[in-house]
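Read-outs throughout are calculated quantities, based only on the coordinates presented, and are distinct from any laboratory measurement. Only a predicted model underlies this, so the values are computations on that prediction, with no experimental measurement involved. Cβ atoms are built from the backbone, for glycine too; each structure is taken alone.
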Structure I
Amino acid sequence: MIFLPGLTNFLTTEIFEIISSKLILSSVAVLKSLGIIRFVQMFRSHLITAIFLSLILAIYFLFRLPNLTYQPIFADEAIYIRWAQVMKAEPTLRFLPLTDGKTPLFMWTMMPVFKIISDPLLAGRMLAVFTGLGTLAGVFVLGSLFFSKRVGLLAAFLMAITPYIVFFDRLALVDTMLAAFTIWSILLAFMLVKYKRIDLAMVLGYSLGAGLITKTPGMFSVLMVPLAIITMDYDAKGRTRRVLKVFGLFAIAIATALGIYNVLRLGPGFSSLSARNSDYVRNPADLLVKPLDPFVPHLGDIIEWWPLLLGYPVIIALVLGIIYGVLKKNKYLIALSLIALGPLLVQMALLQTFTARYMLFSIPPLLIVAAYGLDNLLLQVKKYRPAAALILILVLLVWPSNFANKLITDIENAPLPKNERRGYLEDWTAGYGLPEIAAFLENESKKGLIIVGTEGSFGTLPDGLQIYFDKNRNVVFKPGKTDLSNDLRAEASKSATFYVTNESRFTKSTEQVESIYRFPKALPKDAKNAQDAMLLFKVLPNPEGSR
């Protein structure tokens, strides 16, 4: 009878395990029938995605918000901000940018931001930061819906850290807004081909139209997004009918976009939109004479820009993405690559003036292609081993983190391409010292009316200075030439008079002026060029005029 307790314990344990397993199985069956397990699985999946997205957003803002006004104001920033101020103050001038061949949506959007942020430069750049956030959202959604959630997250991560994007997201330039509308237009075009709904066609038209009135290269999206039709399933029945339906929906979208664009005809300067094309675009007829003339030099520019602004890891991932996409016959990847690279090649062939920001709108779709390449590369490493993914992310973070730190704390040593460094940091287009000069003049204006002359009449001077005196009636600007005019010297006998100029453009002697400030610009990398500076003088009264 000694064995009875052991047998009892054994039977009790077995019975308990059987009953427990039955209870668990029945509970699981009940939870499945109620859809609770699926809900928990979905919640867990979305929770992980939300955590990763939160980390990406934290990196995004960490790379953009600190010291947002540290970089000197650029000429085009000064123009756009000043236009927005004038348009806000005078309703009859809401189409003011048309007079210079520019479209006004970015300035319209900036106008209400002035009510929230008093610093005009900060207001303009904050608008760019949140416009860039819209681009990041579009990249994530497009990558997640048409590739995989991993691709969406990787693409958003690349958007957050890539120096090319970080640099321009910190500047009040229209190109960031154009990039946002471009990526959303591509997303909506893919959705239109997939779902074939008229409401999507209308929304796509709104996005394309908004891109057109942001910047005229928005026309590239109008011309290129119909390529999304190659993503359609051509093997299913009723192919001809479906193709015609998609073409009809794209026609509705394009008609909507052009209708929005024609709103600009309400402005008196609409004809100026095409008047300055010859300043930027080469005559296509010239291609017959020198077909590779601008293309080859611009290819050299890209060879210089991309390693510095995209980085070799992203370039390699981009090439891998295209290769994987072609080998796997991924229609979405192929369409995305064509839509992104097509405008880039056209610009290289036709644009006389070519800068990195002109192709900014092509970069977010290319980052999705790069994310697709990274995703497939990681899948080759034993089915997405977490350690490999973590190491890759850390490697990707090292160089962009250093670049972002330079932008925030030591802009003059940031590894920018030669042309970008010259324009944003070295030349007359860089507005070093303007906030400090504005603060000085603000104090002087408290004593009474002051006259401020500038060497230029459009751009960094006087716009970069005028933005700080939008409501100060004690400061009167006298934009002029590159020297001190006799008229300005005559003003000095009536009111306190000051003169702001770039040292490289100051041609007159410094007689009868008192030097107040000198703000050196970045030291040129090219030893042949002298270091420029922003100068502030007080103009002294003419002894003859004071008698």
Structure II
Amino acid sequence: MTESFAELFQQSLEQTKMRSGDIVIGKVVKIDDKYVTVDAGLKSEGPIPKEQYLNNKGELQVEIGDETEVVIELPADDSGETKLSHEKAKRVKIWANLVEKYKTGETILGFVTGKVKGGFTVEIDGIRAFLPGSLVDIRTAADSAQFEGNELEFKVIKVDEKRNNIVVSRRAVIEAESSAERLKLLENMEEGQVIKGVVKNLTDYGAFIDLGGIDGLLHITDMSWKRVKLPSEVLNIGEEIEVVVLKFDRERGRVSLGMKQLHKDPWINIIEKYPAGRKITGKITNITDYGCFVEIEDGVEGLVHMSEMDWTNKNIHPSKLVSVGDVVEVVVLEIDEERRRISLGIKQCTENPWAAFAEKHQKGERLTGNIKSITDFGIFIGLVGNIDGLIHLSDISWDEPGEQAIRKYKKGDELEVVILAIDPERERISLGIKQLQSDPFGNYTEANPKGTNVKGKVTVIEKNQAELELAPEVVGILKASEISEQKTENIGDHLKVGDEIDVKIIGVNRKNRCLNVSIKALAAEALKQINKAESLAGKTTLGDLIKEKMEDEK
């Protein structure tokens, strides 16, 4: 409706008969506790509920004598009274205004009355409108309660009078206002410029900062010189921060921002500040499966690998040794300034028990210790300094296989051992049990090398070989092929258990700790001696005897 209310009033005076729905201008003639009585120029005055003239604060907006717009709901006849409505007249006027604002794109004031599903309710001069949550602001609001109960500026984006539906947008107002600021910002922005912005949104990889109509990306790696796992550790949505422009693409409107660049890079001259070997104090900031990170100054962290945390506890999780927030003493092991990595050690701040053991003990020394554990490859003995020494399977017994000999021991047993080797750099100490006694096999082979003729007693006979006891804990193996020059089908045809025989040692098997012996080689040697004797007997001259002797010696 585009006609003014003054024109409507003039028309109402000219009309001889008023109709329901007509808008007229009347005069307030009376006000009591319940009604405002209005004379609209009809047969009778019309009482209007007082509530229709109250504002949001409950204040009466008219006085006696004021003109007021009303709608004739029911014209009075001879027997009835006139029914008027100021509310309906106001509504018609407001709707006309809203339609006009919708067409022109002008802004309008509204009062946010409450929150509903999907947005808010907004009252515009008594007319209820809907504000979608997505159109409240250009950024996600951290606290929606900040809008409730406030009068704000809106744009009307939808009007449906039949359905009594009005939709408004606050975001459109903000975008329009920031458009000029955006253009100005684009014109003046340059790399290296320090500006202020508001944190608009947080992601796993960074934060978007509202610079005033332009969003810039602050990557997580540019938030702080120290390691940041989540942007929420550093920033909060809605927070105003100062940033520096790192890169700016004017055509595409893309801006890369930084926070840490506002402060001096703590990694500059880091090697001079923390030379290798220096002891410093730091704070545990993070624990992983492979070690822990220690902050030695603001923005500078180093890694203590799990292998550098403790001299002896090698196979436990780092969280069993330290906790986040602990203040610890560390030693600088290595710095890679280019890759911004520092290797630290905690164990180096205490005495190396392996080096201490090497200083106090030496190879061949005898010790006593308790069995800490038994494995498939040997026995671990607990030593002074909470370190372990290993008795390998091969160093348990001289005469029994290690897999068999190890069954005699159990965890907790106290054993006497001998030190075989100490390697502090590799953190290894080799121990032995069998070395506490002399090696019967080694002693025997030293006294009876290959080629020696010895005696042995048959202890075991098999089809293809026989075992001989050459000495206590010294075994000789006589194969069937070493019985004689002739083929032997069954050794049992030639020997029986208990026989004592002469044999020649033809080989030493140190791995299986046995000697290979032969009767055939012994017989061949005897035959050679007989032939030699017969040859000597046939020589009659002294020259022949001397020549033979020289050939033998040669």
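Looking across I, II, the calculation of mean count of other Cβ atoms within 10 Å over residues 190-197 that yields 18.2 traces back to I. When percent of Cα pairs over 33 Å apart is computed across structures I, II, the figure 73 traces back to II.
One of I, II was used to compute mean count of other Cβ atoms within 10 Å over residues 198-205, and the result was 14.8. Which label is that? Computed on structure II. Given a value of 15 for relative contact order in percent (Cα under 8 Å, 6 or more apart), calculated from one of I, II, which structure does it belong to? Structure I accounts for this read-out. Looking across I, II, the calculation of helix-only ellipticity at 222 nm (-39500 (n - 2.57) for each DSSP H run of 4 or more, over all residues; to 500) that yields -5500 traces back to II.
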